[in-house]
Structure 1
Amino acid sequence: MIEHVAVVGAGTMGRGIVWALAQAGITVTFKETSPEAAQRSMAQLEAELDHEIERWGLTKSEKTAFLSRVRPTSKVADLAGASMLIEAIKEHFGQKQAVFSSLDRRLPPEMIFITNTSSLSITELAQATNRPDKFVGMHFSMPVQKRRLVEIVRGLKTSAETVARVRELAGSMGKTAVEVFEYPGFVTTRIILPYLNEAMHVVMEGVASTEDVDTAMKLAYDFPVGPLAMADKMGLDEVMLWMEQLFHELGDLKYRPCPLLRKMVRAGRLGVKTGQGFFPYDADGSRIRSTALSTTPEGKEI
């Protein structure tokens, strides 16, 4: 039975992982870069739980029980009691590599290291440690606490025992796990990015508006959310980063970021997290409905 898991990085994805773990009855110690950052992340997590209470998705007693299992910290030593560690920092190879190299020297050698990545090489990241057999990827979908799927990604030296243990963790979290052998983009990222990219090209070329593109795909194929709203939720800067990584790795033009995406990222219109992407959003991340068409950074209707 898995009782205690450490999480490094408590941004949007990290907090979602903390939520999903605590919701499953697992004690979670999450680490941020400073005591102040750890407390800010804890306050954001509490605010997100309060919002869920307002939506009748959670009770106050459940929130209390949830928070009793969550421990914020800025000290690596506080992570030592966990049997597994999930890294959830920014999708940047050099930064992840440096974090794992430091953690490897300071945490017990039997601890399983898990990286939450959508496109980076598990095998290369594992080389920053002395435990490549205990190194594996878990690619969660956002929001983590609500999505049922997780990809378990094996590196070249990941042991069968590690995969089995991480499958157990996924099951405890109520996730359905699919096992993936390392390849750029894995399964979900590799398939979804050309879909998002093509939707952006359709808008850029003036074929249809953002609203009509999303409506068409939702009604024609029973998708719960359209491609452009989906990209806004993921974060347009993250979507562009993933596309660039796959374009670099595979050289396939279907992963070359749409010029409209580049313009929007340069303008700081990153989606839900900035309040404006292909659509406008309020402070709670809810879509603002308007009869006015959305526009590009230059003011052109999209």
Structure 2
Amino acid sequence: MKTRNVFLGCASQTTAPGRPALFGCGLDLTSTYRNGTGRGPQAIRDASESIETYSPFLDKDLSDIGFSDLGDLPLAGESLEDDLGCIFEMTTSILQKGARPLCLGGEHTISLPIVQALQRFSQDFAIIHADAHTDLRDEYEGSSLNHATVMRRVAELVGPDRIIQLGIRSGTREEYAWMREHCTLLEWGPAADKALIERIGGRPVYLTLDLDVLDPSCFPSTGNPEPGGWTYRDIQRLLHALERVPVVAADVVELNPDIDPCEVGAITAARIVRELLLILARNLA
């Protein structure tokens, strides 16, 4: 693992049972339109220096829990298969130690090896996919595995009935037909919080959060921005719902620091990561 700045001054690089373990996956091999997500993990760590360990929203403090920052995976950036294998091995190692992985991307393709690792330990977890895009193409630009097909590959692995998609507002006609057929899309309306909890049904939860779920007016620093998205308050509604379910793993992906000159995107991402660390450690503080 590469050693660089750590998230919010985290002092531990030791994975502990029941505790969150953060690591970076700067994968940026299949990004399209505007690449640069490979520098996302470190940008989030750097931006965390501007926020507090205390979350007023959750009324909890990171200083009261033990979490580790394991650094960034040394991805070679040459072979997608090798890099995804590296992510799978790290996630598996964290889960074997009874810890709860939180991965910083990088492009969204990193979610597939995380799900593959989770499948080794449980076949009954729900996947919450918050994103502007469906990511359900069967093939994109001649490849069956990339950021635009990742959730289709995940669905093939776990089954569509375990996937709940939120914030989607962009996709092909075929992708929307697939979501309607399999009932994966949950519209984020006034009663969505309750509906989400009901669909989770008490199962463990893996959250994959593509930051482009946020509207470009508050989060422009992503490779493929889509108008009509969430506000930060929508993120808070989701986080509040997640407080009530057993979240066992998460990822936060698609920050592009190259188009974030004011660092608003990185700071926003750092706040979300802080909240997710606290949620992953719930009932432990």
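Read the figures in this text as sums done on the coordinates, not as results from a lab. Here the structure is a predicted model, which means the values were calculated and not measured. Cβ atoms are built from the backbone, for glycine too; each structure is taken alone.
Brief remarks follow.
- Source structure (of 1, 2) for relative contact order in percent (Cα under 8 Å, 6 or more apart), computed value 12: 1
- When mean count of other Cβ atoms within 10 Å over residues 58-65 is calculated for each of structures 1, 2, structure 2 comes out greatest.
- Comparison of 1, 2 by Cα Rg over 2.2 N^0.38 Å, for residues 106-225 alone - largest value held by: 1
- Which of 1, 2 leads on distance in nm of label points 7 Å out along Cα→Cβ at positions 18 and 258, largest value: 2
- Structures 1, 2 were shown, and helix-only ellipticity at 222 nm (-39500 (n - 2.57) for each DSSP H run of 4 or more, over all residues; to 500) at -13500 was computed from 1.
- When FRET efficiency 1/(1 + (r/R0)^6) of positions 162 and 202 (r between Cβ atoms, R0 = 25 Å, to 0.05) is calculated for each of structures 1, 2, structure 2 comes out greatest.
- Source structure of the calculated read-out (distance in nm of label points 7 Å out along Cα→Cβ at positions 74 and 90, 1.2) within 1, 2: 2.
- Which of 1, 2 leads on mean count of other Cβ atoms within 10 Å over residues 130-137, largest value: 2
- With Rg/Rh (Cα atoms, Kirkwood Rh) derived as 0.97, matching label from 1, 2: 1
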